Structure I
Amino acid sequence: MSFDMSQIPSPCYLLEEEKLIGNLKILKRVQDESGCTIILALKGFSMWSVFPLLKPYLPGCTASSLWELQLAAEKFGGENHIYSAAYRDDEFDEIIAMADHLVFNSVAQWQKFGLKARGAAVSCGLRVNPGISEVATDLYNPCFSGSRLGVRPQHLAGMDFTGIEGLHAHALCENLADSSVALIDAFEEKFAAYISELKWVNFGGGHLMTHKDYDLDKLIERIRRFREKWKVKVYLEPGGAIAWRTGSLVTSVLDIVPTDGLPVAILDISATAHMPDVLEMPYRPAIIGGGEANMQAHTYKLGGTSCLAGDVIGDYSFDAPLEAGSRLIFEDMIHYTMVKTTMFNGVRHPDIGIWHTDGSFELVRRFTYEDFRNRLS
């Protein structure tokens, strides 16, 4: 979708409604043809202003904390699932008052809290670790050696499964269909002894089914076979796939600084505060009209406005020279961005906006000094 840049403030996370609906239609097809249930993982996408668009396609949300669970209950109002690496005693009563499904990360947590959760009529499950290596970067790999996430098969030996209704296996991060199938295969191989006693199985997130190269038929067929064999309900809980390539981060050049290397274009955003995966992953976001260094006539290093020396996005080239006021549009900046931003240095936080299917722009949120101040003490 093309949009009128004169209507868009800078900086701004800009969600395109048409692209979001396109992704949701893909998720509907997967659900309709495989019989699985897809829920929204808030850790990847929590833009609650568009929850009304999601609700006709997705029956609920999954949370990773009490506050995410509260957001799901307040703003979505569907099925409420939660998983946490460990639950706090002083939050657990609030959690079981809102949760429909609750997943424990360890046998010890199940033994500590399970009776209370069952007493509140919550469907309880255990997260298990299938031990596959489908994610190259350990920071995002739930199954790296020594990972704290999920119970390994050997640690289930001799456990009393009374009251456990589901198993949850999350092992992917923005993977294609072969990895989705590998996860289901590994789960079936390593945990077959328990599946027939379950009501549900959750294969987590990381299934990037809205990617153009994702083989939807392969996923649909594998889930259908699993369901037919084991007679259990199957959940998937992507966050990234829902908002994959649904919008951008619109920025402006504030200054061009000469250096002993490339000239640096200072933008009105910060990599460390507004696109942290650039430094953590790391990865190189695409810019509309921008290329690799020296591919086009004018090459710059792009930097943020914070005081962090390494607040650098990367080297990019452009057909025309940049100058103060030039607009740049970083692609695919809706999932795993807004949920991870900070207000480090008090750098102005980007606005949040929606470009609607009728061609209108809606400014959903503008952050203020008070937002920065109220996070501090």
Structure II
Amino acid sequence: MIDTGVWGDPSPSVSALERDLARVRRGRSAHAREQVATVARAAVVNIVVVARREIHALRASRTIEELAMRHPSRAIVVLGDAHPDERASSAVSLYGRVPEVDQFDQVHFEQILVRARGPADRRLLSVVVPLLVPDLPLFLWWTETPPIGTRHFEDLVALASRLVVDSADFARPERTIPALASVCFVGAQHCALTDLNWTRLTAWRELLTQFFDVPAWRALLRSVDGMRVSFAVDADGREIQPSQALLLIGWIAARLGWRPAERMAPSEAGGLLFGMIRPDGQRVRVRVRPRFDRGLEEGDVSGVRIEAFAGGTRTEFRITRLDERRYASGTVRVDGKIVSERVVPLPATDVVELLGEELTILASDRMYEEALAVLVALA
């Protein structure tokens, strides 16, 4: 049952929906003029969200609404059945509203719900395209695991300027993440790819890079022979979500020119163990380790350790989340003795901030694509 208080009133067709939205805009504009105020209908981007569960559709709706002052949009949320019955008749329903952006009601943006029941996927394109505002970029936000290889997915990706996914929600990230490498070359137009889990790693990548601002330590990058990345799991260890850890490893391997020595193999307690080859032919041991950390979301990176051996000396670079979770400690040990230690804040990584950052970018992220290429070779 659709909550009209959240999604607006139903409309029988696309043209009827547009008339309803226009009527609401005219009413609000007239009210604003009575108050000697101005009001603007604003849209700088089309955002299409595809969800199979209403909880994800509601989360996306709230996120887009919170971003409306910075990124006003024509937002289209497509809610399909999680497990459509192929024997049932397909049906598509439309709902629309003009949310209140702020207390002064000076900016209007529009949100539309496309509710698809049964095997209606093949009809989505014909419904979504007429609802788009012409000549604006299209961000396609696909919640959960994208159905790579399906016709309706490829059709929507071919329209998009940017595809937004969150590998934290993938059912099998070790398989789906490498498969994303070829997704954005569907059709004649190149679609840039965004993974919100990659954006969550920005602070970790910066912290790791800062270790090697020291010239003496930078030289040790050629001598790295071991790496371990830990990620959070729930108390019973059932939720194994290594996507952040894998992306971080892919980034480091791409930056240092490592190539896979073998494919990823499972280790104890849901972890992964494999080897990489440095440019000089030496082996690097890589371990992905799940661990229970109270207060962290499943899959969040909780620690990174990089080891290097050169000139008879072993150096270890380590970043660890502290108990407060908002801070991380960065330490350097030489032959077991701490020679450098600092504590730095970790920024908030809520979905609103992550998506808001990505909506400012249209170009492809070359480093992310190179990290994906490494994971393709490891899969």
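Determine which structure produced the value 20.1 for mean projected area of the Cα convex hull in nm², calculated from the coordinates; the candidates are I, II.
Numbers: I: 20.1; II: 22.2.
Traced to structure I.
The value 20.4 for mean count of other Cβ atoms within 10 Å over residues 228-235 was derived from one model only; which of I, II is it? Label of the originating structure: II.
Name the one structure among I, II that Rg and Dmax of the Cα atoms in Å, for residues 180-291 alone of 21.4, 66 was derived from. The value was obtained from structure I. Structures I, II were shown, and FRET efficiency 1/(1 + (r/R0)^6) of positions 52 and 196 (r between Cβ atoms, R0 = 25 Å, to 0.05) at 0.90 was computed from II. When relative contact order in percent (Cα under 8 Å, 6 or more apart) is computed for each of I, II, the one that comes out at 14 is II.
Here mean count of other Cβ atoms within 10 Å over residues 164-171 was derived from just one of the structures I, II, and that gives 20.2; the source is II.
Where a number appears in this text, it was derived from the coordinates with a stated rule and is not lab data. Note that the coordinates shown come from a computational prediction; the quantities given were computed from them, not determined experimentally. Cβ atoms are built from the backbone, for glycine too; each structure is taken alone.
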